[in-house]
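These are the structures in question, set out in turn.
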Structure I
Amino acid sequence: MKIKTTPSVVVRILLWAFMLIGGVVGGIYCDLLCFASFKSLFLDPLYHLLTFVVGYLLMTMAFRAAAAGGKELARHGKEGDVPRLETNRLVTSGIYAHMRHPMLFGLTLVPLALGLMVGSPTFITIIAPVEMIFIVIMVLTLEERECRKKFGSEYEAYAKKVPAVCVRPECLKMLFSKKVT
């Protein structure tokens, strides 16, 4: 089975996987060998139980957000033969009427959720925040540039009306709800 997609998408997926795997490995390494105070915390079963539950809930929310955005893009973002994970129509309905990057907003939570599930204090406090900032910068530079190039003045007008991310309660409720419209 050959998956048809663009090199840009493949690079982002590989970078994403490298960051997450590297974060887990680097976090555990530092917990056990670099930070003495983190080692005792990392080895505490109660700590792991608590962080796992919180991480699992956060991961669920992150994937709900990605699903909400993805479903809207799949429904309205393609016309004709378009590579997987790509669009050729600007979507401004559903959650996209409230924020321009709902999927990536949700996926920004994945490093923190994974760090919590693994229970790595280093990953939670140092690596995940750095990865989250990197994701935001990547979205606000690369993704925005690609959207402006692909959709031109239509995207410019959309960007003036709709924020990249919306954290108003009604937006978050729509983004994280179980029901994906």
Structure II
Amino acid sequence: MHDMTAENLRSAFGGESMAHMRYQAWGDVADYDGKPDIARLFRAISYAERVHATNHFVELRDCPGEELVPSAAVFGIGEAHENLQGALAGETYEITEMYPAFLAVARYQGEEGAIKSFSYALAAEKEHKKLFLKAKEAAETGSDMQLGTVGICRVCGYTIEGDIPEKCPICNAGKDRFEAFQP
């Protein structure tokens, strides 16, 4: 694998790993604040971020060794609306800056596995942003959001609220490959 693509996969792995843990912590805060649906949303999307991190990590299987991994991250714990703003900032960065740049490099270098891993994550992050916006609107009024079942594809991290599709629109995985986070 080309060095630049490997570096981008390591950075994406670090960022997704931190998002996974950050969303777990923010889910705990939302539970404590009496917002169980926002808490469940954080935990569901945390699971999707873990799928992305795992996909990036697997693509690095032929790149052993120790590396210092620089990754962009949002830090801090606040009230639900503040934590959701942090989540939105992270998702927006991934959608507008990080994944488009990482994809461009991977495409230029012909790294098909990285292209797939980055494309899966980018598509899912767009859904995460929509759901976090919905949650933030509710939290800004002091309310919990109204959230149905959240389905996460265990193959690509695609995220959907509502009925789980027969096939994932991103990776074509079957309905049985979805994890459901139910009310």
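Annotations for the structure displayed:
- For the set I, II, ranking by distance in nm of label points 7 Å out along Cα→Cβ at positions 149 and 165 places I highest.
- Parent structure of the calculated result 2.4, given that distance in nm of label points 7 Å out along Cα→Cβ at positions 21 and 141 is the read-out and I, II the choices: I
- Mean count of other Cβ atoms within 10 Å over residues 101-108 - structure with the largest value, from I, II: I
- Looking across I, II, the calculation of FRET efficiency 1/(1 + (r/R0)^6) of positions 69 and 125 (r between Cβ atoms, R0 = 30 Å, to 0.05) that yields 0.95 traces back to II.
- Given 0.8 for distance in nm of label points 7 Å out along Cα→Cβ at positions 29 and 77, calculated: source structure among I, II: II
- Origin of the derived value 48, 38, 25 (Cα extents along the principal axes in Å; candidates I, II): II
- Here relative contact order in percent (Cα under 8 Å, 6 or more apart) was derived from just one of the structures I, II, and that gives 31; the source is I.
Rule-based calculations on the coordinates, nothing more; no lab input. Treat the numbers as computed from the prediction; the structure is a model and nothing was measured. Cβ atoms are built from the backbone, for glycine too; each structure is taken alone.
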